[in-house]
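> The next part holds the structures, each set out as structure tokens.
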Structure 1
Amino acid sequence: MTQATNDSLLESLAVDGWPLGDEVFIPAGAGTTQAAGLPFKSSAMRVSANATVSASMTLKSLISNESPGICWLINDSGNTVAVFPFSGEKMNTVLNASFAVTAGSAAIFVPTPPQIKRKGGTSGGGSLNWAASLIT
């Protein structure tokens, strides 16, 4: 992904009213595990500097309904960022797995909530899973 593409994504998210979080600066020696991950504080986050290879960030909990409907991570740094689900939840159907957002790329994270509202008023079938996809 090019810088122009990341900038275009940020501008499109802002125009559409997505709450953009503060820029993230990850220092050398930052955590690389799920437990040590920096928390997502908004629906759309931008990592502008990352001095730790595979530094981690952790999404908010689906089971507690803390997480937004969809999350974005724009990685404008020179290192990969590993994004984890909240502890005990899934990433791409794997419990506690991470998703790598490579340098200069962006990713979208779409949750499957605990209760899915279906046509006709019934609900259920949630799996506490984040479906992640890299945007290149």
Structure 2
Amino acid sequence: MQEIIWGAVGIIIIIVSAIMLKGLLYLKKHGVTALAEVIEVKEIVRGKRKRVEGYTHKMRYEVEGKMIEADDKAGYNQPLAVGSKQVIVYDPKKPERFEYEDGLKKNITLFTVLIVVTVCFSAYWIAGGTGIL
């Protein structure tokens, strides 16, 4: 029974990772590159002690003559400087959805590796954890 549970956990991770990877690959193929300016930095504060765990940024960039202001979805250990410029890739259908260009490549690699490792993990447990693989 334990093997089935661990195998199912792996399959769930594979599905979620595949959905995330699909979105990133869509951005890589169909996304539009733009130069965005950091206009605001926000602290991510958690816990009873109000400890700063990271930073998010509000970015401003132009899409077809219209200025867009959108928050990034990532949490960074170090804040980007207000006024600094970053290369982003945005979704032409939803311009508020973007990824940093360098982060896009890293995340595609990360989710691909996660899927491969999790497939091996799930196969091991589904096979009964017997070491057949």
Structure 3
Amino acid sequence: MEAELKYLVLGYRKHTGKTQAELAKELEIPSHIVVALELGSYKHPTKILQAKIKDLTSQFDQEDLIYLGRGYRIKEELGTDFKYFLRGLEEASGISQEELRKMHGEECLRTIGSVDMDEFEVVLVGREV
């Protein structure tokens, strides 16, 4: 769970429309810990915190939340290179840009996050197309 925790927390927060401060209050932790969780820099969360997160996200499909969080992170990290990622994704995995455009925002990001490929390698493929 620890490896995917940053995506789970981010996906939950984005899906529910909560701010980092609201999520921190819900988890009864300081806001800076939510930020660190989402960035993946909070390396050793306590069992109690992990249980709180698991309980909080249990009403949702956790795998979907992880994919959603990863999709948001990819889009955020790549910035203007995201267009190359989309081109490369079509070339490397067959997911067409047209299909992605037809999807609702969260569905699109969930699909992007579900692709098990290094996003920077996908960008390189997209630059060559």
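> The value 20, 16, 8 for semi-axes √(5λ) of the Cα gyration tensor in Å, for residues 13-84 alone was derived from one model only; which of 1, 2, 3 is it?
Computed on structure 1.
> Now for a separate question. Out of 1, 2, 3, which has the highest value for percent of Cα pairs over 25 Å apart?
2
> Further question on the same structure: Quick check: 37, 19, 9 is what I get for Cα extents along the principal axes in Å, for residues 53-92 alone, calculated from one of 1, 2, 3. Which structure matches?
3
> Which structure, out of 1, 2, 3, was helix-only ellipticity at 222 nm (-39500 (n - 2.57) for each DSSP H run of 4 or more, over all residues; to 500) calculated from, if the result is -3000?
Details: 1: -3000; 2: -15000; 3: -22000.
It traces back to 1.
> Between structures 1, 2, 3, where is relative contact order in percent (Cα under 8 Å, 6 or more apart) highest?
Once relative contact order in percent (Cα under 8 Å, 6 or more apart) is tallied for 1, 2, 3, the winner is 2.
Coordinate-derived values only; no laboratory data. Just so you know, these numbers come straight off a predicted model, no measurement behind them.
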